[in-house]
Structure formats: structure tokens, C-alpha cells
1. To test your reading of the models, identify which of P, Q gives 17.4 for mean count of other Cβ atoms within 10 Å over residues 19-26 when calculated.
2. Given -0.90, -1.04, -1.13, -1.17 as the derived value for log10 I(q)/I(0) by the Debye sum over Cα atoms at q = 0.23, 0.26, 0.28, 0.29 Å⁻¹, for residues 107-170 alone, which of the supplied structures P, Q does it correspond to?
3. Suppose percent of Cα pairs over 27 Å apart works out to 42; of P, Q, which structure was it derived from?
4. Distance in nm of label points 7 Å out along Cα→Cβ at positions 59 and 91 computed as 2.4: which structure among P, Q?
5. A value of 1.32 was derived for Rg/Rh (Cα atoms, Kirkwood Rh), for residues 139-186 alone; which structure in P, Q was it taken from?
6. Please state which of the structures P, Q yields -12500 when helix-only ellipticity at 222 nm (-39500 (n - 2.57) for each DSSP H run of 4 or more, over all residues; to 500) is computed from it.
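Every read-out reported here was derived from the displayed coordinates using simple, explicitly stated rules and does not represent laboratory data. Quick caveat: nothing in here was measured; it's all calculated off a predicted structure. Cβ atoms are built from the backbone, for glycine too; each structure is taken alone.
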Structure P
């Protein structure tokens, strides 16, 4: 899955309504431009595509003081909310997701009930264990990677990735089950978004 869709939908949802510059600022504040494909061009493109697909609603607000077209603010639609939660659940539960998708999922996991977040992460562990078992049908870690020449290093990497991934996920589950963080329905959540700033875009289009 594409992390940018989850990131953009989640960021807009946290604001309620937001223009492109706000979303870009938030994602840069989260460091998403470093660990995902959330670069400025990708963010603005995703906003327009999500609006075209009916997942975001476009509001035209006050025209630019520079004389450009009205600035656009985005709001998540009902379909967009459904897509957001589908992407979030996939990001947390699937062991096949890229690290940027998993990172995006972690950023929004508190939008779910605590028990559901734990269940999704347990699904991730189960997937990692199935993947590891499939590899060990052909590769015995005790014999080392040399049994298949240098190609064995690939299977060795898979085994270590599965083991470390499962270990990390179990630690996260333990912290969540122990009461860490504020999840949906438990009170005021932590929302790491920036204060609104004027859009510096010369066109004032709020892309």
C-alpha cells in the first residue's frame, strides 16, 4: 500500500479541514518526508487525487491576497474515513507492508480502540510466523546461509527480519496492553499537528 494516502487522509482528518500547506507542514513536522514518500509534490498530488476519488471534499475559501484563485481546504468524506481506517488496519496487521506504511500506521494507531490495535498487531505477528515457517521449509537456520551459497544470505535476512519484527511487535503489544498511550474512546488523544500558518504559495491556492 502507499503510505502517502494514509498519511494525507489521517492528517486532514486530524485538522477537520485543512489546506495543502498545513498538511505538508504536519508531515514534515512528523519527519514523514524522511521515512516515506511524503515529499511536497507527492502530498499535493495525493490531495488532488483523493479529492477526485471522492475521499476528500474540496472547500474554496477566501481568494489569495496576491490575486490568485481561491485557496482550497480539504475535508475527509465518509468514504475517505472508511478508506483511512481500511489503510490503517492493513498497515498494522500485515507483515508484508513496507516500513513506511507501518510507520504511518503507528502514527495513527491511537485512532482505533486499544483492543483492536492489539488484535491487529497480533495478526502481524501471526503473519511473520507463517512467513518464517515457509522459509524454513527450505532453509535450516542452524546450518547457516552457506548451505545455499551467497543466495542463502537472502533467506538468512528473511529469518532475522521475521524474528526481529515479531520481537518488536510483541514489545509494542505489551506496552499498549499495559496502558500506554490514549486510544479511541479513552479521553482526549494526543494530536501532533502544527498551528495554522498563512499559506505562502504565490497562487494562494492552498494546494
Structure Q
């Protein structure tokens, strides 16, 4: 791969290892409302948007949720993440390699600004990024491409000369719609539903974050 002008990262599951605990919390919470899901069902049918879209899909499938469910779930999720959200193994090595190469990087996430303040802020990472953008705050969550176009501009880069690092099909679709090359992080292996969906989009997969600098030509 040609060395990119900038690298644009998703947040959850790519920088911070927050997806597993969040999925477990969702499964537990939805079960109290009568919807029992396996992890595979959740990843296949519900994940890839926002908590608001999860709620909409759950209701569309016939499970009623309270009107304030989204707000209450966010409160529970924020409290859980504040107790400690680990980094994805190897991600600091990637950031250090990008810094050494003089390549800027930014975050584009469907998470709320508050969520990223908690998960990234507890590691002191926010100042390292040229921008930390929320598709929800923009009113244009992925798979809308706007977030990655704006992230590229924040890095002073041509979007087509950037690379997006994603772990979800909706994020990969956002990158591809913006004409930005995308690499798919499959940290839990190639046999998970998100990895299958990324591969179906033609996104090259990698399983170890430590391998990313080499894939980027650094």
C-alpha cells in the first residue's frame, strides 16, 4: 500500500476495546424487555449504527421498549465505560509509528462525543488526534460518508489519499462511499459476522494491530 496522507480510525473496537462489554450490556438489557439474543444475532442484525438505530430495529421486530430506553441505556453504558475501558492491543504502537512518520490521524465514530470523552479521555489520547468526530453529533452517522470526508479535511489530506481503519460493515461502507481505501480490523478472527461482512465488501482484513504500520508502508 502507498503511504497514506492521513489515517482515519473508527473508535470502538479499533482504538478502545469497548465493544465486548457494550454488547454484553445490550444483551442483558434487552433480555429484561423480552428479547433474548445471542452475541452472533446481535452482531449480525443490530450492530453497525447507533443505540438509536438498535432501538428502532428492536421495536420494528416487535419488542416494545420504554420511550426513555435510549437515554437510560446510554447512562448505563457511560457508567460502565468510566470504570475502565482497555485499549486495543497494539494501537499505541500504531500511533507512535504514525507520529514518527509525520502522518496525521483522526477519529470518526458513530459514538456520542460523551462516549469518546470517557473511553479515549481516560487514556489521555484525545490531544493526539487532529479531530475526534461523532456521526451522531453531525447528524450523519455511518454509513453516511460525511464523517470520513470531514476527518480527512481535518488532517489537511485528500480523502482519496487517506486510509480508513474499520471493524464494522457500516463504517466500511462509509469509507467506500467517500472513495477512501479501507482496511478491516478483525481482531477476533475472520469467522465473526462483522469480519464476514467486511470481506463481502471487498475490504482487506488484518488481525493484529501490530501489523498495521507495515500494511500502511511505514
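1. It must be structure Q, since only it matches.
2. Matching structure: P.
3. The correct label is P.
4. Going through each structure in turn, the value belongs to P.
5. Corresponding structure: P.
6. Answer for the origin of the read-out: Q.
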